Every structure is written in structure tokens, then in C-alpha cells.
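Some structures to go through are shown next.
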Structure 1
Amino acid sequence: MNIALVGIGKIARDQHIPAINNSETWSLAAAVSRNGAVDGIENYVDFHHMLEIRQDIRVVSLTMPPVPRFDFAMAALNAGRHVMLEKPPGSTVSECQALLNAAHQNRVSIYATWHSRMAKMVPAAKDWLSGKKIKRLAIIWKEDVRRWHPNQDWIWQAGGLGVFDPGINALSIMTELLEDPVHLKSATLDIPENKDCPIAAHLRYVHPHGGDVHAELDWRQTGDQIWTIEIETDDGNLTLLDGGARMVINDVETTSDDILLNGEYPRLYAKFAELINGGQSEMDLTPLQHVADAFLLGRRMTTEPFIEN
């Protein structure tokens, strides 16, 4: 299937383009960007112009920031294109629901992706946790924003999510693993005085069976980067490391042979092809809802200004 990639930034070059080019299902037929281009294919600045003249392209993958993404997604859906959304799927829960409704009305597929759910050991962790009682779940998600999001001003602006841009990855894994849903009890958001969005967040959840569920998200980490979820159950302990790429059960590292495709994004694109072929959509908004709850309930603490360089 021919696919157009819209928004040629770091995530597109690091993940989306390699996943598409290494797939036997997809053919990257066009790119749309104001600031970037992809060699060897047609490149466009005007998205609506591309939709009009490239009727051969029936699928669009949107990788631009969440705030402007809605208009692009709605235009693609109304033009009868299938749409794949980079995480988070939108800047608000309501606009994502509007996109799902538009997909249904236009009889096309829409896929809200959560790439961290495709991490190698997440399915195995979910299987191991099935039927066990959660006593404690701790998310420790600490990284260096200067390393992973250099010169990305949009991420600090309203709607850019701040530390929740990576933190939502952890929340997407948590909501995939837990059989019983949790809801936010309290939150503290550390917001630099010169930014709109938090640089750190401390979250505490209510578990229906009394388990201790909390998260520590921080963009000020130097040295080793930490993407860990620790889970204590009534029948042993499990830890996901490196964002779900590794798993330790009762102090023993465990591997899985169930993954047929290497990499989170190749698995996302394979899933998207399945949805299109089956005439289906997938729009799980639970991780985004947790972020919205944090902004609603969170106590805002002003911290020192963040200076990029």
C-alpha cells in the first residue's frame, strides 16, 4: 500500500521511515513537510494539494506535534484516507473522539498508536501478570530532555505535554498491563517559570484492590536514562526495563520468542495494515485520559527556568 508521511522530524526519520522502507506491506510514496524532505520520493509543502493530486495514496501517517495534527487528520479522513496517528493521538480527548467518529462516517480506518505497548517484553509481562493481585506498581521514567528532544519548542507550549510526552509511554504500558483500571488520586506538576508544560510530574493512583500505584516522571535526568516499571504481586515480582525491552521476574531476566517483527514501529505498521484489511479502527484514549486528569487535578509547582543551551 502506498502511504504518505506527514511531518518529517526526528521521530519520522528515526522510526517511521525505516519501518516503512523495511516493510513488504508499505511503500513510502510521498512526504509532506514545511521544513524537511525525503530523498527519492515526491515531497510536498501543501497537505491538501497532496491529497488532491495523489489519489493513488490511500493511507496517511501523521507524525507532526499533537496540536496541529487534528486539522490534518480530519482533512485526510474526509478525503477518504486511512489515518495513522503518532502518540499522543491528539491534544485533547474530545478531538480524538471526533476523529474516530469521522473515520466511521467516511468508512476508513484510524489508528491511535502507542508504540511502547509494542516493546518486546510487554506482551509477555501482560501474560505473566494475568490473574495476579497487584500490591505495588511504580513507574520511574527519567530522561534528559536535551538529549531526546533538542530544540523542540512546541513540546513546552500548551498542548505539547512537556514531560508527559515521554511519560505517556509509561502510562500506555501501565494501562495495557493492568486488568483493573486505576484512576488518579493526586498529582504534582513541576513547571519551569518560563514554560507552559511540566518538566517533572509525580502521580499517585487509586487501585480498585488497594494496590500502591504511583509514577515519577522527570526530564532532568543526567547520566543513565531510566524507563522502568516495577510491579509487586501476590505471586512474585516483575520489572520492565528499558521501556519494556527487557523483563526481570523474581530477579531473573526473562526473554521471549513470541515477537515476529523486530522493533516497535514495524509492529505498529503491521498492526495498521491488519486494521485496514479488516475494515477496523483502534482509538484507545486511556493513556491520554490519564494525562488530562493530571493536568486537571495536578498541583502546580513553579521551578527554575529551563534553558536549552
Structure 2
Amino acid sequence: MTSIKEKNIYRKIKKYSTIVIARHVGPDPDAIASQIALRDSIKNTFPSKNVYAIGASVSRFKKFGSLDKINNESINNCLLIITDVPTMERVDGIEGIKYKESIKIDHHPCDEKVCDIELVEESSTSACQIISQLIMNTPLKLNKDIASNLFLGIVSDSDRFLIKYTNLKTFKIVANLIEKSEIDFTSLYDKLYERPINEIKFHGFIAQNLEISKNGLASILITPEILKEYNVDASTPSNMINDFNYIKDILVWTFITLDEKNQIFKVNIRSRGPIINDVANSYNGGGHKFASGARCKTQEEVNNMLKDLDKVCKLYKK
């Protein structure tokens, strides 16, 4: 059954001749897949429209499709759609674009309204799950490539359906994607999980160097020198963090990556029980109860954040 918001989103898409689709900085597979899938669905439905998926490209995600290069200053009176991002501060590449109306499609909790229409479902595994539902409930078109991207976004953000907010609705949507597009879903996993040997070695470095507190907090600081030594990019740690689930001695684990160019510590946090997004909110971040991120300006902030996370682990154990 089509919701009122889904109907309104389709009407806005139908109305505008130029549509820009953006997502968060430092994208993950769900962010990239959601914006490319939505772009391709709109273009297939309305071939005469100018539809652009923008933001910094990431080499590891080229398998999902290419992003668009545009002159932002030349884009006027367009419809802006942001996916997989709760606030405008974290949207990548929209500077200079003059949009008339905006839409947010997201699954992260956020008390602030930032767009004219907001389709937010915190109970969804991913932005791709919400967009899959949007396409199925409106005249937007679906083909095998679009369904493949949506499937991979859902699989990635749900950690292969292991995350706690995976539910019956998730499986129904995935089943519909497979049935309607006839994708060979088992062969798609190579796009997500095939890795060069240097990344496997980097994975081993993380495992060997995690510091674990007596309360079950694991943490590691990853510097540019370490990334260079293993020949991996700055997005690699965040794409590995879910691999460290189900370790008996760890309740909460965090990867802290130093971004020297922007003089900031980028923090990814995961949990097997303690609620972590309250701590993330205190350090320029946020997210889900068990999967969050933060940004710290100084080493002192990082240390304070780790102390707060350790307290959360200690309280949880009690």
C-alpha cells in the first residue's frame, strides 16, 4: 500500500525536469547504491529528465555504477533528494546548487527536520530498503541493475541480515526485488566482499592491535601512515567494522581514523548490546542504537569519548 509521503515524493519527481541526488560524505555501499539506484529508476521512468547522482567517487564502489560530474553553479530550481543522511551538514557535494524543494530518504534517527518532505523509517535496515519500497509502491521502474544495487545496499547495511533491526518486512522487500527482477543474488556478493590481499593484511593488523578494556570496549587509532603502509584508503576501516562482531570479549568496538587534511578524527562505533548513539551524539555524531559514528576535533575529545563508551559498557554489564 502506497503511503501519502511516497505519493508526494513521486509527484515531486514527476514535476521537476532537473533532479539532484546526494548522500553523506565518506559513503558506504548503502549510500552509493541508494543514490545510483534511485537515479537510474527515475531516468528509466522519465527519460527526458536530467537526473544526477553526485558526490566524491570512491574507487571500491565503482561496481555499483558511475557518479555524475556537474557544474553545481549551473543547477537552478531543481529538486534535491538526499539519501542515507540525516542532516544537511553531512551531505556531500551540494555546495552552490540552487534547489527549489528537497526530499530526505533515510533510516537514521534525527529530531531535526531538514527537507520539505522526509521519508524516514528508523526501523528499516537501510536507505536502499526504503527506496525499494518507494519504487514498488509507485510507477517508478525497476530493472535488474537497479534491483542488484538495492539488494546489495540492504545486505551491506544489515550486515547480511544479522543486525537487530532486520525484520520480516526486510525479507519481504528483498523477496520482491528478487522476484520482480530475477537477479542472481548469490553472484552479487562478490561486489561486496571480494578484496585485494593488502586489505586482508590490514584486517589482520586491526585484529592484532585492538585495545580491549576490562569492560569490553575495543578501540584502535588508525593514522595516515598506517593506511599508507597497507595501501588502503581512508574508507577501508569503516567498511571492515562489522567484521568484528560476535567476539566474546568485546561489547563495543570503535575504529578511529585520523584525517590530517581536515584535522579531524572520524569515528565508527558498533555495539553488541550497550546503546551507543547517545555517546555519539555528544561528539558531533549520531546514528542507530547499535551502529553509530562521531567526529572528534582533538585527541582529548577522542579520549573522553572512549571513557564515555567504556562507562556504557560497564553499566551494561551490571
One of 1, 2 was used to compute Rg and Dmax of the Cα atoms in Å, for residues 182-237 alone, and the answer was 14.2, 46. Which one was it?
1
Distance in nm of label points 7 Å out along Cα→Cβ at positions 262 and 294 from the coordinates reads 1.7; which among 1, 2
2
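Can you tell which of 1, 2 yields -8500 when helix-only ellipticity at 222 nm (-39500 (n - 2.57) for each DSSP H run of 4 or more, over all residues; to 500) is derived from it?
1
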Identity of the structure behind 13.0, 36 (criterion: Rg and Dmax of the Cα atoms in Å, for residues 222-269 alone, calculated), options 1, 2
1
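For distance in nm of label points 7 Å out along Cα→Cβ at positions 230 and 286, which structure out of 1, 2 has the highest calculated value?
Values: 1: 2.4; 2: 3.0.
Max of distance in nm of label points 7 Å out along Cα→Cβ at positions 230 and 286: 2.
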Distance in nm of label points 7 Å out along Cα→Cβ at positions 126 and 206: greatest across 1, 2 for structure 1
Work out which structure the value 20 belongs to, where relative contact order in percent (Cα under 8 Å, 6 or more apart) was derived from one of 1, 2.
1
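No lab work stands behind these numbers, since they all come straight from the coordinates. Quick caveat, the model's predicted, so the values are computed rather than measured. Cβ atoms are built from the backbone, for glycine too; each structure is taken alone.
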